[in-house]
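Quick heads-up: structures coming right below.
All of the numbers you see were taken from the coordinates with simple rules; none came from a lab. Bear in mind the structure is a predicted one, so any value in this text is a computation, not a measurement. Cβ atoms are built from the backbone, for glycine too; each structure is taken alone.
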Structure P
């Protein structure tokens, strides 16, 4: 079977969709002796896929198609022509905003979330309209749709009118060879040297997006925690500036504890596991997630987690995390207070989280994705 995977939506590798694509491609490597897999990659993203070696064919996509509007246009025009000329059996587009209207082969799409229906102001008006209206019609034309959680599947049924029974719910996985408990003492020493994180710290890994990721309320909760406890804990925010990041930076600058709020920027994949190991606790108060990689990654590294349960997060963290109402600043602050002062509770969360993380494994999920490809291709034929 000739398979093509579109990767041009990975935003230089700095998003959750990027982590999904990288994990899927790595997990597909064992199947390259039976299937011909092509990766459609923006020219500047080629180095990010060096790990595939010569086991998959990298097909360059001109950089002029990197901007969002042009990238959508490429998926609707140039992509179908390339699929036809290369006799591809199935194309997998791992982003619902890039689903093709028409293709000469089977089409498989992954829908990570339907955030435009849940978070007002997440995108500008044009993208909100596209995400709420246009995508609804594109989704109905796909041969198969993968939802990364049961919650996302329910949203697809509710907002797009596609029954859950017609969807394939395949949970995300993580690389357990990378995300494991490791050596916390060495990780802590490295964090102290690299970022001067020489005190206990709460870690939030997420792009700096306002209001969806809820950083401003977290900073306000951290202010209350610091005032009430007098403890010397830090709040560490790792992630790239995104829509509305200026509001987050302003809230941190206005904090009476601004010196204890640290911005690390984007964290390279190679050092991310050690940052989780060094953290005293992971906080994830997002207002909505279609899945949420960081809480599971942190759990796998032995880091206790405090999380929202919005979107799929309740489904993902289960009873292995401390949970809070992300719109209740007092609730978040109380969670921070208990994490900082209740050592036994942190230990309990650490152990529960480690066991919960074992549920998410790409080795199993890749086989399920491949079956979706095979079924979609057979249906189209």
Structure Q
């Protein structure tokens, strides 16, 4: 069997959200999100699909994939890891979100071909399931207490195990106590409405100061969040480690890291409790599993990030199923509700879990005829600022 062609499919899907900064009125959440699918065609009639969704990086990731076409056409697709490493060895620049996302799409598509060729799920190729269902959570906004509670109740009613919101985003300067108090009111209301058996998670997006994140952690600790995500900017292991050691809430991070080498300093220092690589950016299923195995040695758990589409979820669930130190998987419920428009799948969410597919390959079938003519629009950049005009986001 040989790879005969490579195709990319980029298109935008509605988010169903329009969240604006209360202070500035600026749009904080895009009304549509771009997805980037990769299709690998073979002379055996088998097509493999992967996803390299990178939100604001859609065009450069697509350009990388198209430039690597000559490195794929004519090759036997079955030696998945060898092919992905060979492509990386052909270029002198290593790592980063563009290469990580492009390799991720190729890695998943090659595994999809291999599983379909052998008539087995990819998780069988990877050594077999540790679990047949995966614990999942979805997200809400914390800009309004009542809306947050309503949104969380709806997420719970749809079968999820937990809900995640973004704390401290109402702040107007780097040490804004009003933002801490607002977040605390939201978290208290969520715990009261949802009870003790529902997970609460908080994602600070890596933008607060360590001191503000610690103040927030102290305030919300009585309500037992599962974790506080990205309490500091990426780049300083020392800052992350300080927050982890002082916070009563477990710390998670990793969506802005890509290769195993990026995660190793955190693992070696055990600078947080949970790691959150994204299968769309961390050099694919192979890369995610390598990070998980390294984290296992430090007794750290995996809570993978996911902001992609159905192919990203399929690849994530495949990795989750075989990862011994797995904790919980992120999902976007607004997009999950529409997955049936783009793929055929057998997933269902109930009692806090989503099932792991037993279908061959990644376990889903892309409705190619329904996506080829869908419109695409670039993801707009946020204006995410303090009251004095300084940048506060990411």
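Identify the structure, out of P, Q, from whose coordinates mean count of other Cβ atoms within 10 Å over residues 161-168 was calculated to give 23.6.
Going label by label, the one that fits is Q.
Hey, relative contact order in percent (Cα under 8 Å, 6 or more apart) derived from one of P, Q reads 16; which structure?
Derived from the structure labelled P.
Could you figure out which one of P, Q the value 1.4 for distance in nm of label points 7 Å out along Cα→Cβ at positions 65 and 361 was computed from?
Q
Taking Cα Rg over 2.2 N^0.38 Å, for residues 201-272 alone as the quantity of interest, name the structure among P, Q where it is greatest.
Largest value of Cα Rg over 2.2 N^0.38 Å, for residues 201-272 alone: P.
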